[in-house]
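Enquirer: Each in structure tokens, the structures are laid out below.
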Structure 1
Amino acid sequence: MSNNDQYISEVKKSITSYIYRVIPLDKDENELEEITEDVLDGTINISLQNGSRRTGSITLDNSRGEYNLSSLEGNLWLDNKFKIQTGIRVNGQDILFDQGIFVIGEYNKSNNSQGNATANIELYDKFSYLDGTISGEVVNTFLIPIGTNIVDAIRIVLDTAQTDGIQIAYDIKPLIAEANSFVTPYTMYIDKGKTYFDILKTLADAISYTVYFDKQGYPRFEPAIIPENEAPFIVFEEEDILKSSVNSRLEVRELKNDIRVEGITWENGVLHDANSTITTGATSVSRIGRRSLLIEDDVIYNDTLAQQRADYESDVRSKISETVNVTFYPVDNLDVGVVVGITDSRINISDGRYQVRQLNLPLRKDTEASMDTQRTVDII
């Protein structure tokens with residue numbers, strides 16, 4: 001039985017012994033001495049998006065002055081990162097899951113009249129090194145040649161960032177990527193002042209891919225999951241011991257039924273574009289009026305790519321989204337992007353299949369976790 005299978009089996013039986021680990025890393029992501037026993041509290045927040053997905057915070061007992069932010073004394077400096085794991089203990093065996101590798105974003109320390117000294121560290125995703133939050137501005141102009149495979153282009157950006165002194169430890173963590181035949185349609189000149197994330201997001205958006213750092217701190221570049229094609233990772237049933245409350249809402253404001261995509265203009269003046277319009281059904285233009293969206297993307301260099309993008313966006317945006325918020329006893333092997341099942345007859349949810357979009361996990365499991373999940377609803 002895998003860790004995932006054993007974990008879900010155990011956590012469904014009863015609320016058991018939750019555990020976690022907080023491990024400082026050096027700039028190359030080698031593990032230093034574990035500091036879990038000094039962690040008083042903490043949270044991890046994860047959002048399904050391109051770029052920075054993970055933030056968190058930890059509060060440390062600083063009564064001995066070990067966690068002052070200093071390059072000369074104490075155990076913390078700006079080149080430290082943190083590896084966090086959470087899980088359960090079953091019959092003396094620890095089942096732990098990685099929750100990310102984080103960098104120091106903000107630091108605060110305090111002391112009260114009782115002499116309780118604490119250090120609070122706001123933790124950021126490694127993408128904060130690339131998107132301008134901590135660093136990430138391009139300092140030396142570089143280029144990506146015409147005809148470069150999209151995966152190789154991603155590598156060029158990450159390698160250039162590291163060459164420019166950004167400590168993403170990319171050299172010890174090879175890029176995980178889906179094979180893709182898409183190539184850059186022209187030489188991309190990357191000027192100073194942009195961020196490395198600007199370029200990564202441009203390349204990802206062109207083919208509806210996602211780019212982010214995963215739970216283990218590895219860079220990922222892969223197609224978005226189609227929830228309808230995925231089996232539920234876990235099902236929160238009607239009277240599930242894990243489930244505390246459920247709230248459902250329908251998102252109608254973002255619905256679009258007329259999509260136009262425009263690509264780049266070649267020397268002969270031809271604009272590569274495409275339209276996708278919903279003409280039948282409950283969300284058609286004739287039924288609810290025209291709700292338009294223009295997408296301009298200079299990486300789209302032919303009509304086929306433009307039409308593919310228009311059809312994709314139309315399929316996604318012409319449906320009403322249902323968002324379900326669930327509070328629950330923490331399930332440590334969940335992540336954003338996975339599909340979960342939710343059933344609750346009290347709010348008319350029956351065998352619903354939802355994609356996790358937002359996830360909030362406490363380190364100390366005396367409080368509940370929460371998640372926002374989403375699916376599209378077929379309106380007849």
Structure 2
Amino acid sequence: MVILGIETFLQNANISKSWGTCALVCNQSSWVRYTGPPLSTAKVLQEVLGPRLCLLFAPQHGYFCTEQDNMIESGHGVHEETGLPIFSLYSQTRKPPAESLVGIDTILIDLPVVGCRVYTFKYTLAECLRAAKESGKRVVVFDRPNPVGGQWIEGPCLATNRHSFVGQFPIPMRHALSMGEFARFCNLSIQANLDVIPLQNWDLQPFSVSHPWSWTSPNLPTVESVQPYPGMVLFEGTNLSEGRGTTLPFQIAGAPYLPSAVAYAARVRELLPHKGYYLRPLSFIPTSNKWMGEVCNGVQIHLLTHEQAFPIFSLGLALIKAAYDIAGEAMKWKEPPYEYEFIHSPMELIVGQERAREEILQLDLSRSFWTEGHSEYQEQARKILLYGTEKRFSLP
């Protein structure tokens with residue numbers, strides 16, 4: 001069984017004596033089951049640190065993950081269980097302001113990672129590292145595993161001219177790093193005072209039921225929604241529904257303008273003839289978000305293997321290309337803004353490359369475009385790995 005970084009810490013809590021007064025970055029998915037019944041990380045650390053734990057920082061979606069969509073900001077509040085103030089890092093600012101760190105010696109971070117470059121929690125961590133560097137604070141990350149596995153990478157690395165709040169470092173879309181490893185990767189350039197409390201027993205496999213999933217955001221309610229996410233998040237750059245507003249977010253895809261769910265599934269299969277998945281033609285009506293209240297023709301994604309080697313990013317590309325092939329220009333690209341970037345195409349920001357839209361519509365998965373920057377990424381990332389270095393960074 002995987003032992004989380006926070007649980008590793010509880011085996012030797014005396015190491016906290018040097019941390020001084022602390023702020024904790026967390027949300028409702030930050031919880032501990034090592035000591036018995038599940039408890040929130042905030043409550044556990046308050047019991048260990050006492051009055052030295054002074055403040056909570058919350059990432060996007062708010063502490064309880066109630067806010068649904070991108071660029072929907074959360075307010076500040078009070079954590080009922082501990083009585084601690086909650087400062088939102090997805091509000092007027094996404095970086096801890098200097099005044100919030102007055103009297104704080106160490107920023108503690110216990111947040112899950114979902115294994116995809118375009119997820120804001122990673123950049124909340126990066127902004128905490130920057131704030132700590134500027135103010136002379138320490139950062140301690142309680143590591144958590146990558147729920148889509150630690151071996152396989154997919155998608156081009158981020159180009160320097162397509163930076164955004166959800167793209168700040170040259171990593172692939174599916175990056176294979178744990179949260180602690182990602183912190184160490186960021187810190188190659190930031191150079192803050194960083195410690196990572198490691199995992200135990202992580203064999204690089206995807207997250208399993210041995211440690212139940214607690215949703216990190218409203219549209220990632222289950223592990224089944226997380227597994228397709230590194231491919232299905234591409235839909236945020238289109239007018240295709242990725243299942244938001246249904247009970248199967250990121251597990252279904254479609255739109256009213258697709259003339260046939262059966263033809264859609266067949267075209268995707270032609271583009272990606274892989275044995276590890278099945279597409280079930282269906283119709284659905286979102287209750288919110290894109291195409292709210294309208295009948296969408298589309299597919300449900302069934303992954304037929306629990307192996308992490310399935311090329312989910314390629315499947316996301318094939319689903320978009322197939323929609324264009326059977327519906328033409330009814331399939332449209334989303335216009336800016338996207339995550340506080342107001343100039344470039346959201347699809348370019350998500351894929352991380354300026355020719356993303358053209359490459360998707362051509363969709364030759366053998367082109368070097370789709371592995372852009374992989375060699376450089378692997379060379380850098382191997383400097384900071386904490387687990388199974390000989391098994392890392394293969395293509396699925």
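Read the figures in this text as sums done on the coordinates, not as results from a lab. Keep in mind it's a predicted model, so treat the numbers as computed, not measured. Cβ atoms are built from the backbone, for glycine too; each structure is taken alone.
Enquirer: Please state which of the structures 1, 2 yields 143 when volume of the Cα convex hull per residue in Å³, for residues 294-349 alone is computed from it. Numbers along the way, then the final one.
Expert: Values: 1: 153; 2: 143.
Traced to structure 2.
Enquirer: A value of 36, 21, 20 was derived for semi-axes √(5λ) of the Cα gyration tensor in Å; which structure in 1, 2 was it taken from? The partial results should precede the final answer.
Expert: On the way: 1: 38, 31, 17; 2: 36, 21, 20.
Structure of origin is 2.
Enquirer: As an exercise: helix-only ellipticity at 222 nm (-39500 (n - 2.57) for each DSSP H run of 4 or more, over all residues; to 500), calculated from one structure in 1, 2, equals -7000. Which structure is it?
Expert: Values: 1: -4500; 2: -7000.
Attributed to the structure labelled 2.
Enquirer: When distance in nm of label points 7 Å out along Cα→Cβ at positions 286 and 358 is computed for each of 1, 2, which one produces 2.9?
Expert: Values: 1: 3.8; 2: 2.9.
This value belongs to structure 2.
Enquirer: Looking at structures 1, 2, which one was Cα extents along the principal axes in Å, for residues 142-237 alone calculated from, given that it came out as 38, 36, 24?
Expert: Numbers: 1: 52, 30, 22; 2: 38, 36, 24.
Clearly, the read-out refers to 2.
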